[in-house]
Structure P
Amino acid sequence: MDEQEERVLDEQEWHVEAAAVIQDVKECVGNIVVSSLPSSDTTIYFNLTTKENNSYCVELTASGFRIVSDKYDDTTQPTENYFETPYSLLDNISPLYRESFSKALAAKLMLLAARGERELAE
């Protein structure tokens with residue numbers, strides 16, 4: 001399958017993918033939900049608010065994530081830039097995402113280190 005060829009998922013699979021994306025980034029953004037725009041077997045949309053309080057409608061396709069508007073449930077301002085992951089998109093548009101993600105990662109690493117120290121002490 002050519003890398004640029006659209007991957008076909010059924011609507012249920014897109015919603016599973018969307019739920020995973022939301023779960024992964026929800027702590028590092030202001031808000032993220034599946035848009036009320038109709039999804040298809042190639043596309044699903046998110047409404048996203050960054051920690052800076054900027055709103056976006058984001059499209060997810062097999063090509064990746066891209067901003068399609070600075071308004072919820074709207075696709076009238078599509079950008080040409082696709083991002084492979086939600087993290088790279090957020091890193092590009094939200095300095096506070098980077099800060100929040102870094103803090104969350106550091107906290108998780110500290111928990112793992114503390115758990116490892118406890119296990120060694122036992």
Structure Q
Amino acid sequence: MKQLSKRIKDLREAKRLSTEELAEEIGFAKSTVWAYESGKKQVSVVHLERLADYFEISVDSLLDRDERTINVDLQNTSFLNDYNLMLDDQPLNQHELAEAASFIQVKRRMGSYGTATS
């Protein structure tokens with residue numbers, strides 16, 4: 001929570017706003033902004049959204065969370081059942097995933113000029 005309180009204060013100060021001005025801009029009580037910045041009060045989900053929208057950043061960015069990378073093995077079909085992989089707003093079925101994996105393997109073996117490499 002200490003990171004979030006500092007992040008809110010830093011963002012407010014970057015816009016050169018007082019706590020009163022920020023509170024007025026987003027419709028919070030001045031005491032609420034002060035409590036968030038000092039870490040005395042936990043920020044509600046609704047307020048996280050409002051703050052992120054006001055500062056034009058994502059909630060993840062406000063929380064100082066890095067984008068998460070998930071490593072997916074296209075050949076591990078049991079693992080893939082936990083995810084809904086999409087292409088053109090359509091879910092990919094097991095056959096399409098296997099075909100895509102095979103295509104990628106062939107392209108990698110062929111190299112950039114279409115000749116087989118080892």
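Each reported figure results from applying straightforward, stated rules to the coordinates on display, with no laboratory input. All of these numbers come straight from a predicted model, not from anything done at the bench. Cβ atoms are built from the backbone, for glycine too; each structure is taken alone.
Kindly point out which one of P, Q the value 68 was derived from, the read-out being percent of Cα pairs over 17 Å apart. Traced to structure Q. Using distance in nm of label points 7 Å out along Cα→Cβ at positions 29 and 93 as the calculated read-out, with 0.7 as its value, let me know the right label among P, Q. Structure of origin is P.
Taking 20.0 as the value of mean count of other Cβ atoms within 10 Å over residues 45-52 derived from one of the structures shown (P, Q), identify that structure. Intermediate results must be reported in sequence, preceding the final value.
Numbers: P: 20.0; Q: 14.9.
For mean count of other Cβ atoms within 10 Å over residues 45-52, the value 20.0 is produced by structure P.
Consider the structures P, Q: one of them gives -16000 for helix-only ellipticity at 222 nm (-39500 (n - 2.57) for each DSSP H run of 4 or more, over all residues; to 500) as calculated from the coordinates. Say which. Source structure: Q.
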